[in-house]
Structure 1
Amino acid sequence: AHGKSTIVKAVSGVQTVRFKNELERNITIKLGYANAKIYKCNYDKCPRPACFVS
């Protein structure tokens, strides 16, 4: 409802909605997780937010 699972998928590439009833209802019921590494450019002139990469 608030886009949390969408953000996780966009950053990590992992779909946290994994169960049939969740897919049918388009909601997350059971807690899912994904690991993601976010890197920041060390060059001082990198503009925000483009200086962050996952």
Structure 2
Amino acid sequence: MALVNRWLDESTTDPSEFEPLLQPYIPYDLIAQQIDKPSTYNYLDMSSFITKD
């Protein structure tokens, strides 16, 4: 939460403290499911498991 507050703070002028957020990183295991469209949620394919970094 502190990082979000610094991000929103108008007095923050040094963007280098946010550089770690620009690096690809997946902190949790994820399950991805392709659907046709958000209004129907019909599955198009098998779900995929994405492991955390």
### Query
Taking mean count of other Cβ atoms within 10 Å over residues 14-21 for each of 1, 2, which is largest?
1
### Which entry (1, 2) yields the derived value -3500 for helix-only ellipticity at 222 nm (-39500 (n - 2.57) for each DSSP H run of 4 or more, over all residues; to 500)
2
### Task
Could you figure out which one of 1, 2 the value -0.54, -1.13 for log10 I(q)/I(0) by the Debye sum over Cα atoms at q = 0.12, 0.30 Å⁻¹ was computed from?
2
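Each reported figure results from applying straightforward, stated rules to the coordinates on display, with no laboratory input. Since we're looking at a predicted model, the values are computed, not measured. Cβ atoms are built from the backbone, for glycine too; each structure is taken alone.
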